[in-house]
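Visitor: Below you'll find the structures, each written out as structure tokens.
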Structure P
Amino acid sequence: MAAALPDGAHRRLSRGQLIGLAVLLTLLLLLATFQTRATLEGFHLLFFVGFMGHSAVKLVAAFTPRRPIAAASLPDEALPGYTIIVPLYREASVAAELVANLTRLDYPRDRLQVLIALEANDHETQAAFAAPDLPAGFQVLVAPPGSPQTKPRACNVALERAHGDLVVIYDAEDAPHPGQLREAAARFAQADANLACLQAPLRIEPDPRFLPDQFALEYAVLFEVFLPALARWGLPFPLGGTSNHFRAEALRAVGGWDPYNVTEDADIGFRLAAEGYRLDVISQPTLETSPATLRVWTPQRARWIKGHLQTLAVHARGPVVRTPRGAVAFVLTLALPLASSHLHGPLFAWLLLQWAGSTVDLLPAVPAMDWMLVFFGWTCIALAGAQAQRRAGHRQRPLPLLGAIFYWPLQSVAAAKALWQFVVAPFHWDKTPHTPRSANRSLPRLLARTGRALP
């Protein structure tokens, strides 16, 4: 059993949160039983204001200039020790490709430690890393048997062996830009000790199919527009699950990762902020692949939403929400996105039913404010998406922007699964399978094309 943080995701809801949830459910039941027009209109207006505000924030973020983030490169002798942690489970098929991607990193080998963290029951991946001669500095660690069997638990095992001043996390499918470590090291050297983490942008490799295309657009909006804007505004934010670069000292000061949180990246961003640390972003990207089918996408997205539910519950009772900046970030990055994930599908279905019913005089017409909400929300995301495509170095394409409105309702399918798992299987980790990239895809060329930073 992994050591739990004093107030982490192992404690799903506090007594006060359980009481508050019970009161809310009772009120909703009473509303459903004794509904009045004024009450329904009040909820309708609250819903409208919340979603309009969420969309408006994305619009403001799209027009917020990125802070200049260049830093003078450090000579080799001034570079700090760097530890790369790569937690893997059932990833034997991509072992060779992962090693090749990490050996492309431009960093002195005598200052680089690469820890491959594996699970005790994953004999296939252990064999894959035992077969080839690993490059100098690579080390395979096997986490002792225990629960929960999660990525953050494996990261904590590796953190105990890490001797670098800086630590970065990569995933099995990651192809980081060769200059990413040098950029992060230079930024840390230039900043004060309160800068605890730098998030590199994650960019999805081109794939013209609908789901990967929408996934790439979603990532672009998050990593090229929203997170840089939050950093510019001085707000904390949930980190991405990979390519986050930490000061090892700050990471240990907050107790490492929460082994019970299935989005440990989101959680640790707020825990660092609660201890007075800052987060920021860098420009050199990491390329990733997208889930190509709903069968792969749905459990991955459900795990993310469940982890955000865990993070919302933990930090709603923590110190972050007691500060104005923390409360604003908490609402913008956790509360509103979670509400959107759960309500997009029902809203979309309701609008379609209202529209269809009104055409045959069975139902009243859809209120104008709801159509305004849909079109305003889509317009904001489309403008943010166009800006994100430009910053990521992607070709400007309107079709993904038009398709986003059909992608949003899929979130509610995953959100329903996430809510169920939050109750019955809160620490279960839905594994996302990865396959090797096809031989005709040139990673060096893709990295060169997408690795430039745009304003």
Structure Q
Amino acid sequence: MLNPLAQELNNALSGSIAEPLFSELGKRIFFPNGIIAQSGEAKKLGKTANGTIGMTVIDGHPVTLEAIKKYAPELTDAELVAYAPTAGNMELREIWKEKLIQKNPSLKTKNFSLPVLVPGLTAGISYIADLFLGQNDALLAADPSWDNYALICETRRGASFHQFTLFADGKFNIDGFEKAVKKEAETGFVRVLLNFPQNPSGYSPTKDEAEKICQILKAEAEKGVKILAISDDAYFGLNYEQDINPESLFAKTADLHKNILAVKIDGPTKEDFVWGFRSGFLTFANPEMTEDQYNALIKKLMGIIRSSVSCASTPGQSILVKAIKDPVLEEQKLNFKKILEERYRIVRDFIDSHSCSKLEPLPFNSGYFMSFYVPSKKACELRVKLLNEYGIGTVAIDEKTLRVAFSSIEKEKLLNVYETIYKVAEEL
């Protein structure tokens, strides 16, 4: 029997696109009227005394050890050590929504939720899987894909992980994607996760490819198929070629059709070069969802957060609020992006002017990585030989895919690294 609070949220979401997509956990989950909710009320109304939260307070402020405080002198005690709200620092959430519109101007006229802060993008993907992926469901993603997708989908959620071949003839495999979507649609549902710039390939779709991807999804939605369209935008904005679609696919899927629930997973970890802050965001969009329905869906997400990590770390959120409002931030980010693009150009020039009979570079134009297809299916052997004999670290995504993160290799070393990769591959 469902908890009354869960039923209340389900009632609020009745008739929305979220309702048929929920997993059994998604149906059961709710945000309890417990310590966090009651503390929130007391924070507003408890003027005499607030005995709701487990913190040590003096003169109305949480205490902070000097050994901690001295390393973050510009943060107040609350900004440094107090618990953060379950859905994240409200000011940061509002700022991030404004930034989404700045980076994706077409969102300005579209109906989407306030972003919810989660402890990293991996957590965001995991929470979406909790809400919308059950044991009888399937998640569609590219081949190759980041290995964490399968771990979350298959191992953690017990669902099926289906893949389509990402490339054909040196381009995004539109035909393969369409066939895979149509196959999923036979069940009445499509749950698809697209990640651009893609990990591990480092590819982002062109404007034409992005349009065709959306046309394929819309065609199935018009037949009554319920679609969960997840955009993993971990590396958003790191584009190095002119023909790349400049906006997130989320901006296109946000109002594509009433039968599509669009989800954006993004955050400052890569965009703002703060990997260890573990701060990500989840944002929902659908042309017919109301504000009340968004709030109900967010409360379910808050229940997932509360029942796992309770809340994300406070200091990172506090620093991000200040940093994003700092006028020098964008200029500093641009400098780092130039460094990444310079490394990309070196790798691009090498790949375009060299060949290796044992390796096939996958298309790449953005992000942190590029990958090789290894026809011999000896990617693991190649990785080990490069590491043990030449001290070069790479990642074997699977037996046929070797990923190289040019983002973490200084430009002076890049040519030697790639020459060595080609040499060792030929030897194998």
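Visitor: Compute FRET efficiency 1/(1 + (r/R0)^6) of positions 327 and 351 (r between Cβ atoms, R0 = 41 Å, to 0.05) for each of P, Q and report the one that scores greatest.
Guide: P
Visitor: Rank structures P, Q by distance in nm of label points 7 Å out along Cα→Cβ at positions 215 and 311 and report only the one at the top, that is, the highest.
Guide: When distance in nm of label points 7 Å out along Cα→Cβ at positions 215 and 311 is computed for each of P, Q, structure Q gives the biggest number.
Visitor: A value of 3.1 was derived for distance in nm of label points 7 Å out along Cα→Cβ at positions 31 and 71; which structure in P, Q was it taken from?
Guide: Label of the originating structure: Q.
Visitor: Which structure, out of P, Q, was Cα extents along the principal axes in Å calculated from, if the result is 73, 49, 43?
Guide: P
Visitor: Where is FRET efficiency 1/(1 + (r/R0)^6) of positions 15 and 95 (r between Cβ atoms, R0 = 25 Å, to 0.05) largest, in which of P, Q? Walk me through the intermediate numbers first.
Guide: Working: P: 0.00; Q: 0.20.
When FRET efficiency 1/(1 + (r/R0)^6) of positions 15 and 95 (r between Cβ atoms, R0 = 25 Å, to 0.05) is computed for each of P, Q, structure Q gives the biggest number.
Visitor: Follow-up question, since we're still on this one. Of the structures labelled P, Q, one was used to calculate helix-only ellipticity at 222 nm (-39500 (n - 2.57) for each DSSP H run of 4 or more, over all residues; to 500), giving -13000. Name it.
Guide: Q
Visitor: Taking distance in nm of label points 7 Å out along Cα→Cβ at positions 223 and 295 from the coordinates of each of P, Q, which one would give 2.7?
Guide: Values: P: 2.7; Q: 3.8.
Source structure: P.
Computed from the coordinates by the stated procedures, all read-outs in this text should not be read as laboratory data. Owing to the predicted nature of the structure, the values given are computational and were not obtained by experimental measurement. Cβ atoms are built from the backbone, for glycine too; each structure is taken alone.
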